[in-house]
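FYI, it's all coordinate maths here, none of it is from the lab. Because the structure is a prediction, the values reported are computed rather than measured.
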Structure P
Amino acid sequence: MRVRLAFVLAVCFSTAAFAQVRIGLMVSATGPTSAIGIPQKNTGDILPKKIGDASVEYFSLEDGGDTTRAVQNAKKLVQENNIDALIGPSTTPNAFAILDVIAEAKVPLMATVGTSAVVEPVDAKKRWVFKTTQNDDLIAAALLKHMAKNGVRSIAFIGFNDPYGDNWLKVFSALGEKAGVKVIATERFNRTDQSVTGQTLKMMAAKPDAMLIAAVGGPAVLPQATLRDQGFQGTIYQTHAVATEDFIKLGKDKVEGMNREELEKLLITLEEEMFQAAEELRFEYAAKLRDEIKDLRRELTAIEGVKT
């Protein structure tokens, strides 16, 4: 994130001329996507206050995962705090919600979201947006490669009823058709839903080879746990947005049995978080992550042992 921040600051320097740089931070440290927002907020707390000859001032606001609040925050940061650039928000719907404000003010936005739809196709609004995580098509292609190797020819899809789920369904369906993997059932749910029983029963009734869940962090546990509770023993695929400690903590045994590619991505994320915690002298938390990583490595070794 520091490298990307330096890039944003370089853009700002073209107009700020090495004066003080003012950066807005918007996160969802509360609400259904707090598993993503809390680490982002913690990262914001340790960002450098000086880069080169420029001093950097940060203005951090919480949006709670709410689009209306995100727009209000963006207007405050632009109009009152006079920011030169904005990092955030944590969720795809909120990123879309503030596009008009960002474009009108001509403020660069470093969006910490996964969907490529927030930057593509480039237009008058999206030209001001950059993003930090992999595009959905890159991850979808990796999942489809794994499906092809394991004889998966049909999947049932359940995703957020918002732009994150929309884009994943669009991207995966198109790539899946080319790869010979068909989406035979489609269900949606909201980030704050407490039950998806009806949706998962319909998915199972379609008798797919595997399931695909397009959700983020803790809320992504609900469909997978429900499918397991209803007796589904097949393969369940998740997107890269579940690479959080919260997903493991909430899902427990219901999210065990992830495939090798998913485990490897999760290990990388947790290791980065562990090293960061150690740098911040949060040794107890780093040790906790170390133990989680050891357990995941044992599971990964078991998976590789079965394959050999």
Structure Q
Amino acid sequence: MMAENGTYLVGTVDTSLFHQTWGRYEVTLYYPALGSGVSQPANRMGEPYPAIVFAHGILCTRKDYSWIGAYCAANGYAAILFTTPARINPSTAFPQCAEGFSLCIDHLAAQNQQVGGLLEGIIDEDRIGIMGHSMGAITALKAAADDSSVKVAVSLAPGYFGFTSFTEPYLEACRSIAVPTQIIVGSRDFICPSSGARIYYEVLPSVKEMLIINGAFHDLGIWNVGNEPDWLGYIPFYDAAKQTHYRETTRRYFISWLNYFLHEDSGFYTYIFGEQACRDLETGILSSLEFRQ
């Protein structure tokens, strides 16, 4: 049922989007294609495809997560990753990130509707999901509340830093999220620990899931894959030998969530709260799993 790396070849398009307040966002669009590489003809056998918008963590860029775009496209999604104009100052990077989701959703619609365009008609504009890591995870929650075109959300290692902090508006936004929302965190994440993620989870009124990957650090194995910086080795509890395991676990659960709600494939329930999810909990792959309808 679940192909290891997907069944589609992946095409890419790089471009820039301009926001009247924040300026220029660099983006990369990944899509099922007839060949691998830049501006390849779209594979129209499975169209229209659901779409995913992904946002990076602070200090990072979309390129640090490029494998996620390729992985989603290989599994039958159009995926767009963006880089915020500011990446260091949270007071500007966070609102830019939150706005980036809608900016990219609008771009997907424009590409889908462009007569004679490379991607004309391949995107199902009624099946759009959003996902992000760290800063992107927090702002994805706000975008899920604010943008009615979003149908499902995945929040990877969101941080909550107290009632007086800049994260408070994002917690308040959670109270009005109406779409299925999944939160994934690592048990050894001391940057954005599971206790903070739980604060978001508890106020969500929608269908929701929270799972904790046993032993994983803040990066969940998904950041800068294949080019991890040496300084990660100095992080307490960081286990380089298990990074592939953490990445495979993270992607198995987020793609199952997306497939279940966007592809409406009930076979993926096993990785939501079915047999396989329970087995992962029993064997210690997950240290916690909660699912509420």
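Of the structures labelled P, Q, one was used to calculate helix-only ellipticity at 222 nm (-39500 (n - 2.57) for each DSSP H run of 4 or more, over all residues; to 500), giving -9500. Name it. Answer by label: Q.
Between structures P, Q, the calculation of volume of the Cα convex hull per residue in Å³, for residues 130-217 alone yields its largest number for P.
From P, Q, which structure was Rg and Dmax of the Cα atoms in Å = 20.2, 62 calculated on? The read-out comes from structure P.
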